[in-house]
Structure P
Amino acid sequence: MKLLLFPLLLAAVCAIDIAAAESETVLPSREFIEWCDIWISHANETKLPRVLLIGDSIARDYYPEVERRLAGKAFVARLATSRFIADPVLLKEIELVLDQAKFDVIHFNNGMHGWQHSDAEYRQAFPKFLETIRAHAPQARLVWAATTPLRDGKGVTGDTKAEYSDARVAARNAIAAEIVTAQKIPTNDLNAALRGHPEYHSDNVHFNKQGIKIQAAQVSAEVEKVLPR
């Protein structure tokens, strides 16, 4: 009986240690509300190339105009989400969308959330974010979009009270640009197109109809350059 008791005790101790380790895993700091908006049009059709826009509320806003501009040239889908790029849930969302349809072009950005995280955390997470896209859509042509500027140059998030600014946007854009350039991924510089134009904004972060049209025109043009013929 004593001989049997020792392995049972050892197994119990191992189980406790594993549970303790899992409980100590630090998840990314999240916002008060996290959301995800997936939209895949013409899901059963195959006659045109398929494009996916990955982003946040900025991408969600310009999506309808991009879809209109690319009508007859491509079917356009979107994955708009609030998740910071270090959040494993974001990677699961990407996997979910990419595993259910073949995309020929993926235009991606997710830099306007997670201000409670440092630039170092952004740099550390970006390669995994990019690897996930490549792993689940190895045939897709990629275009990275620079994060857009702010109207007032700076602000504070409502729930985490984290500060954000054009300086922080520029720092994140520089980190992402370094990585995508090294991998020869084209850049769509939406920041340059809108920087210095507060009249294009509807609030400190989002854009009015004029700003959205400018973004949509540039996104459509950059996507068209890499669309398979």
Structure Q
Amino acid sequence: MTFVKIDGKKIEVGKIICLLRSYRAHAEEMGNTVSEKPEFFLKPRTAIIHDGGEIIIPPESNDVHHEVELAVIIGRGGKNIPVENAMDHVLGYAVLIDVTARDLQAKAKKAGKPWAAAKGFDTFSPISDGLPVSKVSSPQNLGIWLKVNGEYRQKSCTGMMIYSVPEIISYISGIMSLEPGDIIATGTPEGVGQIVSGDVVEAGIECIGTIKVNVR
């Protein structure tokens, strides 16, 4: 069972839906434009690891990057969810690190091929324990950060997100049904960079929690 914990209870993970270019500054640092509507990709739930786990650098890649994100954990499923009702479907929040084999992603993009492999390796989605939605007054104004070996790499605020959590949920549910246990990773702020074997990566979101993992 692949799970995320909320208040000590294990919730089985379903789909992992990840937004891209949801912070303008990150889009700019990657040389990308921002779309009018959210764009996303999927990661396998086998990518999940927990606090104290290890990100394993795959032999296929020489340039693996960190991306800290606010994760929204779905508690009630739905299809075509209106924006005004979207928060009724949220069970809680967690801190997620979206790990990317950047060189494999760039190679696939250049060839016009899918880049799911660059995001989908086992251990490429460390996630913290979750916090119930009732304990977070708003997900849109929280400090978000990531450190490598004790030094800040990413430091921003979820208020810089282009799309709100209700807008994201509504949009995705118009394309695919959301189910209990699905996780939406809402994108990363600027400051992404390489991690290598031996690094210690720690990430956190104000009021929600932290996660610390090693790199091997």
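Nothing in this text is a laboratory measurement; each read-out follows from the coordinates by a stated rule. Note that the structure is predicted; figures quoted are calculated from it, not measured. Cβ atoms are built from the backbone, for glycine too; each structure is taken alone.
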With FRET efficiency 1/(1 + (r/R0)^6) of positions 47 and 119 (r between Cβ atoms, R0 = 41 Å, to 0.05) computed for every candidate in P, Q, 0.40 is reproduced by structure P
Relative contact order in percent (Cα under 8 Å, 6 or more apart) - highest-scoring structure of P, Q | Q
Value 14.8 of mean count of other Cβ atoms within 10 Å over residues 95-102 was derived from the coordinates of, among P, Q, structure P
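Out of P, Q, which one gives 19.1 for Kirkwood radius over Cα pairs in Å as computed from the coordinates?
Working: P: 19.1; Q: 17.0.
Derived from the structure labelled P.
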Out of P, Q, which structure matches 26, 15, 12 when semi-axes √(5λ) of the Cα gyration tensor in Å, for residues 87-182 alone is calculated?
-> P
Looking at structures P, Q, which one was helix-only ellipticity at 222 nm (-39500 (n - 2.57) for each DSSP H run of 4 or more, over all residues; to 500) calculated from, given that it came out as -15000?
-> P
